[in-house]
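Multiple structures follow.
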Structure P
Amino acid sequence: MYIPGISRLFDIPVKAVLWVLITVVACCAMVYAALELSPWPSAYVYRWWMDHGGEGLNLALEELVPPEVGERLDYRYDANDPDALLDVYFPESATRALPAIVWLHGGGFLAGDKRQVGNYLRILAGRGYTTVAVNYSLAPGAHYPEPLHQLNTALAFLVRNATQLRIDPERLFLAGDSAGAQLAAQMANIVSSPGYAKAVGVVPSIRREQLRGVVLHCGIYDLGLVKFAGSYGHFMRTIVWSYSGAKEFGEKARLPEFSLPRHVTADFPPAFISVGNADALLPHSRALADALVKRGVRVDTLFFPEDYRPALPHEYQFHLDTGAGREALEHTVRFLKATAY
């Protein structure tokens, strides 16, 4: 029986088939080597994925931005650092300096941008605050603790320019989401604990009295709770490798001060901590809240029952079209008001 095409298939020289196979194997080997020798390939993929999500969340909030909010974009807070930019939002009607919320964006330390939290901070500014979105250098191009040094420099810039930026430098809040929440919490501990600041290698640019509180959404706070297996295993390994600069975290004991529940003290500022019930990082928020309560720190939390429906994912607080997202916003504002005045 004659089958069209089969006879031609067997006419292909064996040498050509071998070259094709060798090429395919070589390409697979190169991809594998790239993934094993550097975090960059995976980091680029995850960066695209997270930036796409962050931009979508920000766009969805655009129609909720109040019209009376002013802005000053792309202030350079360090003349020698190309990544050192921040945006400032404030109510146009303000006639006096306002408490300032300094917000660090999320993105697993390797993605994100200040613009992705812009509309959320415009909404918060409409409630009577000056809000500041801070950019910092991303991993794997920058490693721990560079973002903390940058945040420290940004705080110094804000205090120096407080009058121009409508900021009350004696009423500052640190805030953030996801990786940004970790940076905000770690900086709060740096400001609060001289011994911890020395261990990290950051000399605080503000006094503890200036820092009124922290607002922490969906953060990662303890590397001991990170699961490197399962559906998020590769993602978490990429984050730790990118941020620490060490592929195997345990081999070189990198980031010893990262895990905040082990280092917080009674001098940590009042904290508002929240996370969704379906967030893989839920244990981190609970661990930090428990550690702070044990040390006598004032802690306000918004956690949800395990069976809460619809289940609340990572970064649920940006979904202001949901009841839980609106509740988180109102809870945040109540905390800020109670702590700032």
Structure Q
Amino acid sequence: MEMKSPNDLYQELSKLDICNYEVALLLASYPKDADKPQFAHLNMGGELPGAFLGNIVFVRDHQLKTEDDVRVLPYQLDGQPSDDVVEYMDLAMDPYTLIKGQIDDLDRSVLGTDTFQLDVPFLQQTRFYAIVLRVKGDSEDPPLCFLRLYQPMARKIGRSLTAKLSRERGYYDRAEPGDIFVFDNQVDAIKVGNILFVLDKQRVDSMFGFFQALTTTVNTSMQQLATSLIAIDNVNAFADACRRDPRKAARLRSIAQKFATWPSYGQVNMQIITTFITKRNLKIQVKNGYLVFDAKTLWSTLRLLDDDYLMSELTGGFYEVNGKQSLP
């Protein structure tokens, strides 16, 4: 099956024809200390499946930007994207593998999950829900998973969709506000295969505990970096500073992965780094062959090691670059 680019996938979502899909609703509940959720699906009937498909139409028409109004770009940990940008994560790439393990099961058939049975502890630990669309009949296309942070029993303002259990019929149907579930008409992220489109960064972080998970990777990153030719004068303080800021932890993880896997990083040593700092007049200290840890210049050090200072062959200008995409 041909691999589609994130931009092509997003454009297909913005023109989605729901008539070709069947729908399921899964709740993701995290037992205490679990790093991945347990899924349970609602046994839906009556008008509810059509209502969820209607919610996806609302998302398509009101949340997704059209081709002329959007740029689809890789996710950046620093800051918020501009209004014309939709960010995506490639879940097969670090550090987004931290999320991949939590939602891979959404690609499997709903028949492989339990039916929700009014389990109060399960509901109390539910963190998000997924509206999952699958092409009718046999298809190799991955399902489309529309994810939303779940806020149980929260008061909703404006358009929303509610569901209740019909005990006589044995399935969930549409309900009046105030019954068991309240589902929003918006979503926070959309998963298509290994691509996760992030529509709300803060809610996606809450959904997956992404930033907190990043801080737990610092020790491993420091161990990987220790095998390189890079020397840091106060590694404990350096690691602690990264551990306190998930954005720094993510940069450190990226650096460690590059030293471990990129052949071009094998030639990077302290002599090259020292020469580069001096030539470009960067505010980073080197003493006795060691990078000096300084909280004030830590970001500069991380950007340096992450190869974010580049020279333009076109203009000769020297730039600090936020986000890079390798080209052939």
Structure R
Amino acid sequence: MFASDQRGSAMSLIMLAPLVGGAIGPAMGGAIAQRWGWRWVLYIAAALAVLCEGLFMGCFGETYRAAILRRRNTKLGKRGGGGGVKKLWHSITRPFAVLFGSAVLVALSAFAGVAFSFFYVMSISLPVILTQEYGFSPAETGAAFMSFSKTQHPQPVRVRTTNTILGVGSFLSVLVCNFGLDRIYIALRGSSPNAKGKPEYRLPLCIFGGFAIPLAVTAFGWVAEYRLPAPWLLTCVSVLGFTLLLTMVPLSAYVVDAFGMYSASAMTGVIVMRCLAGTFLPLGVAPLVERLGYGWGFTVLGGVSMGLAVVPVLILVYGERLRQRSEFTRDG
């Protein structure tokens, strides 16, 4: 829907939703659970999901050119309506064909999966640390995803007024991406009328975020290990929110630019890998912390992330050459 010169700004706003929702949700959930019980968290979430689905089905129209033309041809009788099961199977398997048909996408998906899984790692670790180590109540723990302030008492530190944390980090990252992603792309492409942009021009911000995430994760672990003031801990969460979005927005813009008409399937492949990593990687956090403690446990996680941070660097350097080996990303 957007030209390459404007796509980065649009994608930065779209990618804001998951992380801001992850900041607002725990705050609301903690307050609801403390006042009415945990079941009402599920009831309200289900009701909101039904409402959103109704709005999607009723208000969103098809914008994909190929699908619109295919429907038009069907109505004109140029194509039959048979083969429904085969088409469904093709639609289900296409994301995996695109994913495993491109070495670039496999590498980026692994990098993105581990990076984004830290959002879930933080989501399950932060409540435990705040309640057990800092004495927060459930409502205060939920609000900590959004706000904190330091009271006059050194222990425990309580949530009182609004100084946004994860939400502020995400919001600042969106501002950076909204302002810089397209400008970096245009600057690297050049202003010549014959200048041609490359998908790799989307990656500089992603590279910065990829190397900053391990530092934020490691710092979070050591602050929790030594029970430093809660504002320090929550600042690490804010920095993580900033770096996560700074990584994911340019990566998504790269996938859309590189895969063209296959971008929907390519993004689906990235999301599948991200969800798998977000499901299984957090399961190893508790055993890791029990064995090594928060400091060294999160240092190990940061080391894994640091090892994968070279992926966007390699793609920036060799990506154009690697893309020619896949039918889904081959130029021309």
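Values quoted throughout were computed directly from the atomic coordinates according to the rules given, and no laboratory measurement underlies them. Quantities reported herein were computed from a predicted structural model and do not represent experimental measurements. Cβ atoms are built from the backbone, for glycine too; each structure is taken alone.
Computing helix-only ellipticity at 222 nm (-39500 (n - 2.57) for each DSSP H run of 4 or more, over all residues; to 500) gives -9000 for which of P, Q, R?
Comparing all candidates, it corresponds to Q.
Tell me which structure, out of P, Q, R, gives 10.2 once mean count of other Cβ atoms within 10 Å over residues 85-92 is calculated.
It was calculated from structure R.
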